[in-house]
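Given below, in the form of structure tokens, are the structures.
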Structure 1
Amino acid sequence: MKIRALLLGLVAAGLTATAAAADPIVIKFSHVVAQDTPKGKAADKFRELAEQYTSGAVKVEVYPNSTLYKDKEEMEALQLGAVQLLAPSLAKFGPLGVRDFEAFDLPFIFDNYEALHKVTYGPVGQQLFAKLEPKGIKGLAYWDNGFKSFSANTPIKKPDDLRGKKMRIQSSKVLEEQMRELKSLPQVMAFSEVYQALQTGVVDGTENPISNLYTQKMHEVQKHLALTEHGYLGYAVITNKKFWDGLPADVRTQLDRAIKESTEYANKIAKDENDQALEAVRKAGKTEVYQLSTEERLAFKKALVPVHKKMESRIGGDLIKSIYEATSFDPNKL
């Protein structure tokens with residue numbers, strides 16, 4: 001009887017595996033960057049791990065470079081269930097009415113990766129994700145792109161060096177205020193237009209993680225780069241809440257595992273690629289890279305941290321305070 005039961009069990013397992021292979025759960029993962037970027041590589045890593053850990057019960061289709069949905073279309077597609085996974089930049093949640101994520105744009109809110117990850121891996125990060133659920137969106141993980149530094153065609157050693165400069169930013173009320181605090185002129189511009197704008201003098205400078213600066217060849221048209229590391233640029237991996245909650249529990253457990261491991265991979269390669277890009281910029285010899293002293297970086301911090309107070313009414317004073325507590329940052333001690 002035991003042997004017969006075992007055989008029946010094996011047959012049933014085989015039928016289940018066959019059914020899973022024949023009719024897998026399809027997850028469409030759409031993103032807007034190239035496949036060879038940190039985000040693109042991390043999406044492919046998730047696909048590999050998800051299919052491996054679910055033994056083929058899940059099939060992940062990754063659509064890079066806006067091949068499925070463009071930047072402005074993808075969020076609506078996710079809410080409608082036409083796509084199951086996205087990894088938009090954190091600035092993209094403002095138009096949904098969730099301005100809390102603009103806290104990530106605040107200058108010097110994170111001193112380094114260790115401080116950042118206390119938020120993105122901790123309870124504050126989860127509290128932010130909870131704000132998305134009424135919109136039908138579930139947050140799964142935060143993926144790093146890196147810390148931004150200022151570039152221009154004139155030396156940048158102190159805050160006043162950016163006075164009067166036309167500085168490109170992505171669309172963000174926080175970043176507009178940041179540039180105004182430096183007496184710069186913020187210029188909102190699509191990322192794809194920045195190289196030509198720098199080349200022709202339409203803008204004088206910009207802010208980017210070094211990997212973005214290098215891969216977009218901005219170092220060819222920017223003579224000076226100051227390693228201010230004043231701001232963070234990252235992504236949120238999000239899914240359709242109804243879809244995720246409706247998955248079989250065992251499948252969801254394995255996908256959670258794949259998300260966790262692909263996040264560790266994403267955040268490691270983001271840092272590595274920024275380090276490699278910085279070395280490549282130095283070797284190219286077209287841009288003078290300036291490493292700020294402790295005192296010089298503190299001067300930038302003192303100049304820009306007042307933006308936090310000015311943005312309290314927009315982002316929420318309690319949220320900013322909870323980030324301070326998580327990272328042990330005290331603006332009064334600057």
Structure 2
Amino acid sequence: MRRLFRIFRRKLRLRARRQWLLGRAIRRGRRLRPVVDNTAGIGAGDILLFMTLRNEIARLPYFLKYYRDMGVRHFLVVDNGSDDGGREYLAGQPDVSLWLTHASYKEARFGIDWMNWLLRRYGTGHWCLTVDPDEFLVYPHYDTRPLQALTDWLDASALRSFSAMLLDMYPKGDLTAEPYRSGQNPFDIACWFDPANYSIRKNGLYGNLWIQGGVRGRVFFPDDPENGPALNKIPLVRWERGYVYASSTHMLLPRALNLVYDENGGEKASGCLLHAKFLSTFVEKSAEELNRKQHYANSHEYKAYHNAMQSAPSLWCAQSCRFEDWRQLEDLGLISTGNWA
């Protein structure tokens with residue numbers, strides 16, 4: 001009886017939380033001003049990508065090409081006051097719809113309120129991919145099967161969400177040794193990753209897995225691992241009107257969307273988001289974000305980056321692996337094919 005009462009109380013708590021987050025999203029959505037609205041061109045079965053950015057012009061050409069080649073049909077982007085020409089570049093893309101806001105990124109729950117509003121308005125009924133401009137989805141067979149093949153299989157399997165662990169990629173040696181050029185594949189430079197050194201636990205309230213560690217735990221948070229960045233993501237969701245991201249793309253409501261793993265000893269299909277944060281642009285970008293103080297916990301993460309970068313550390317170590325393909329990640333247990341043969 002006590003267990004049933006706890007479950008009932010949790011459901012009420014999460015339902016109230018979801019309604020509150022939906023209300024926030026609607027209110028914060030009013031602060032977005034359309035720059036270019038091409039949403040009339042969205043087709044019924046199109047896969048959509050949602051993103052918030054600021055000053056990412058160097059990344060945009062390759063990012064758009066990568067996801068277009070994968071099968072994304074429309075990009076819905078919030079620009080948070082860029083002044084590097086990126087907004088103008090995006091405004092000229094026929095498959096991009098763009099909104100501008102100068103409102104506080106922090107007060108919008110680090111942009112996720114804006115994403116929830118756009119997902120509610122335009123994403124309902126679509127498979128929606130929500131990522132940052134330095135995140136690149138890799139899933140089993142991604143080199144031979146388009147994203148539509150994955151979403152078709154998820155539909156046939158009655159699965160509504162797909163998880164992807166954030167895998168930090170980095171170069172060997174000094175981050176600034178090889179300048180990143182606009183349009184370049186970032187993994188020509190940042191082609192190494194930590195194959196292990198990850199901790200995982202379950203969030204009792206939301207039901208999602210919480211993953212930390214890797215190179216950021218090893219280099220930037222060695223003495224404070226529990227406050228290191230979360231690496232668990234659920235970026236691909238078949239969106240419905242009442243859904244919300246509760247904390248970045250780490251977890252969602254309703255709670256069932258977070259159950260992207262098998263508790264009975266099996267495996268569900270999963271991917272990785274190759275994270276191209278650590279390029280030559282990182283030092284300047286981290287200094288900018290530290291000064292803006294618009295990130296989580298008063299930019300605690302960026303303070304750790306700034307402090308560690310004073311000694312110009314190399315992120316590479318003897319245990320680092322050079323990225324080869326998705327099969328390598330499967331062999332390491334970082335992604336899974338599940339039942340998707």
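Values in this text are rule-based calculations from the coordinates and carry no lab data. Small disclaimer: the values here were computed from a predicted structure and weren't measured. Cβ atoms are built from the backbone, for glycine too; each structure is taken alone.
Out of 1, 2, which one gives 3.2 for distance in nm of label points 7 Å out along Cα→Cβ at positions 100 and 252 as computed from the coordinates?
Numbers: 1: 2.0; 2: 3.2.
So the calculation was done on 2.
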**OP:** Taking 19.4, 62 as the value of Rg and Dmax of the Cα atoms in Å derived from one of the structures shown (1, 2), identify that structure.
**Re:** 2
**OP:** Of the structures 1, 2, report the one carrying the highest value of percent of Cα pairs over 14 Å apart, for residues 228-315 alone.
**Re:** 1
Original post:
Of the structures labelled 1, 2, which one yields 3.0 when distance in nm of label points 7 Å out along Cα→Cβ at positions 28 and 196 is computed from its coordinates?
Top reply: 1
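Quick one: mean count of other Cβ atoms within 10 Å over residues 132-139 came out at 16.5 when computed from one of 1, 2, so which one is it?
Values: 1: 16.5; 2: 22.4.
Only structure 1 yields this read-out.
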Original post:
Of the structures labelled 1, 2, which one yields 44, 28, 25 when Cα extents along the principal axes in Å, for residues 84-211 alone is computed from its coordinates?
Top reply: 1
**OP:** Name the one structure among 1, 2 that distance in nm of label points 7 Å out along Cα→Cβ at positions 92 and 164 of 3.9 was derived from.
**Re:** 1
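Identify the structure, out of 1, 2, from whose coordinates helix-only ellipticity at 222 nm (-39500 (n - 2.57) for each DSSP H run of 4 or more, over all residues; to 500) was calculated to give -8500. Could the numbers behind the result be given before it?
Details: 1: -14000; 2: -8500.
For helix-only ellipticity at 222 nm (-39500 (n - 2.57) for each DSSP H run of 4 or more, over all residues; to 500), the value -8500 is produced by structure 2.
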